[in-house]
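Following are the structures in question.
Read the figures in this text as sums done on the coordinates, not as results from a lab. Just so it is clear, the model here is predicted, and its values are computed rather than measured. Cβ atoms are built from the backbone, for glycine too; each structure is taken alone.
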Structure I
Amino acid sequence: MAETSAPAAPQTGAEVPVSRVIEVTAKIAVPVVDRTGASKGTVEIDPADFGGKISKQLMHDVVLMYLANQRAGTHHTLRRGQVAGSTKKLFRQKGTGNARAGTKRTNKRRGGGTAKGPKPRDYEYHLPKKAVRAATRMAVLSKLLDNEVVVLDELNIAAPKTKEVVAVLKAIKVGKKNTDKGEVDVTLHDTTVLIGTEKLDRNVYRSARNIEGVKVLPAAEFNCYTVLKQKRLVLTKAALEALRAAGKSSE
C-alpha cells in the first residue's frame, strides 16, 4: 500500500514581515589598547547608553540629508531660447525633399538648447534634530556591533607630529588578509579611521589631518554620516564616556 503524506499548507504568497528596527540588548565588549597596540583589557558597553535600537532606514535618511546639503547646486544648462543662433526656419516647409525643420536652436540639433536641463537650485533640507541625534547614536552602536571600534587608553600628543599618529595607527592590528606573500596583519593605517576625542584636541587634529583616510573629531561633533563613512572608529576612554553621557542625557 502506497504511503500518503499530509496535504501541504496552501501557498498564500504572503512574506514574513521583516522588522525595520534592530533591538540590541546584550552588552558589548570592546577591546582597549595602548599606543603600542598592547591589550589593556576590554570595556563593557550597555547598548541602552546608545538607545538600544538601530534603524537602517533612519540612518539612510540622515546620510542622504548630509549628502544633499553638501551639494553646491550650481549646475546650469541653456534652454533653446538662451543659446546663440537665429530663430529663422532653416528651409521652407515643402519642396526640398528634406524632413521638415524649424529653428536650429532646438534641442534635437547639435549646438541647440537642452530640454528640461538642470538649473541652479538649493538642495538643502533638514530632518528633525531628535532624529538626527538618534541616527548618530545608532551609527556608533552599529560600529560597536560590527566590532569596528577600538578604545585607546590615552592619546596625548605634546606637539603636532604626524609620525606619532602614524606610529599609533600602524601599531594597532585589526585583522589579517591574504596576499601574494602570504597572510599579513591589517592595521588601522591600512583603512579609513575616525578618531574621536573628548574635546577639541588641536595637537591630535594637526597631527592627523595630513594622513589620508583619517579624520579627527571631538565626540560632541559626531554625526551619522562621518561615523559610517570611516571604516574604523577609534575612541579615547574620555571620548567614550562623553558619548555615553550624551546618550543617557537624550533619553
Structure II
Amino acid sequence: MAAAIVALVFAALLLRQFASRQRPYQLAWAIALLMYSAASFALFLGVLAGWTTMEFRIYWLFGAVLTVPYLALGELLLLVRNRYVGNAAVLLLVFATAFAVSRIRTATIADPAPALSADLPSGKDVFSLDPFAMDLARLYAFPAYFLLVAGALWSAWRMRGAPAMRDRFWGTLQIAIGATIVAAGSAFALNGQLVGFSATLAGGVALMFLGFLRASRPAQALPADREAEIPVPGATER
C-alpha cells in the first residue's frame, strides 16, 4: 500500500508540472506512475482479501508489463529532440499497450483456486496454460528497462562536470538506481516471493521519487567568473 501511495503522489506532482510546462515526458512518466500505483493497489487487495482473476490481471498488466515501457518513453522524449522519433515512439507504445491490454484481458488463467491461493501468485503458475501472457512482461519490460537506465546514466554523465547541476546529477542517478530496484523485483514476482517483491516495489519507487525531488531543485547559483565553465547538458534544457 505504501508503494501505491508514493507512486500516486509522484504522479500528481508530474501532472502538475505537465499542466504548467506542457512537457510530453512528464505526461508519460505520470501515466507510468499511475499504472504503478494501480498495480500496487491490486497487490494490496490481493494479499489482504485473496486474489481474484481481475486483480491479478490488473497487477500483471500495469505492474509487470506496462509501467517500465512508459518510464522509458518519458526518458526517450526527454533526451531525443526529433519530433518524428518521439511521435513514432508514442504511436508504437500506444499500439503495444492496446495489444497488451487485449492479450492480458483474455489470457487463459489456470484453475483459479490453486493458482491464486498464494499471497503473491506466481506468473508462471497463473499463466501456465497461456505462457505468452507471462512472456509479455519480459518482452515489454526488459528492453524498456535498459533504455530507461541507459538514458538516465547518459543524462547524469552529461551533468557530471557541472557544479550547478550537482543535485540533478545525483537525482538522476537515484532515479536510475530506483528503476533498477523495481526491475529486479520482477524476479520475485515471477517466482511468487511476496516479501522480496514488496520490498523492491516500495524501495524502488521511493528512491525514484526522492531522486525526482532532488533533480527538480533549482540549479545552484555560481559566481559569474565560473558560469562560463559550466557545460549545458542537453537533457536539462527542455
query: Taking helix-only ellipticity at 222 nm (-39500 (n - 2.57) for each DSSP H run of 4 or more, over all residues; to 500) from the coordinates of each of I, II, which one would give -25000?
result: II
statement: From the coordinates of one of I, II, log10 I(q)/I(0) by the Debye sum over Cα atoms at q = 0.11, 0.16 Å⁻¹ came out at -0.57, -1.09; that one is structure II
- prompt: Thinking only about percent of Cα pairs over 22 Å apart, for residues 34-105 alone, which of I, II has the largest value?
  reply: I
task: For FRET efficiency 1/(1 + (r/R0)^6) of positions 82 and 154 (r between Cβ atoms, R0 = 25 Å, to 0.05), find whichever of I, II sits highest and give me its label.
output: II
statement: Computing FRET efficiency 1/(1 + (r/R0)^6) of positions 26 and 162 (r between Cβ atoms, R0 = 35 Å, to 0.05) for each of I, II, the value 0.35 comes from structure I
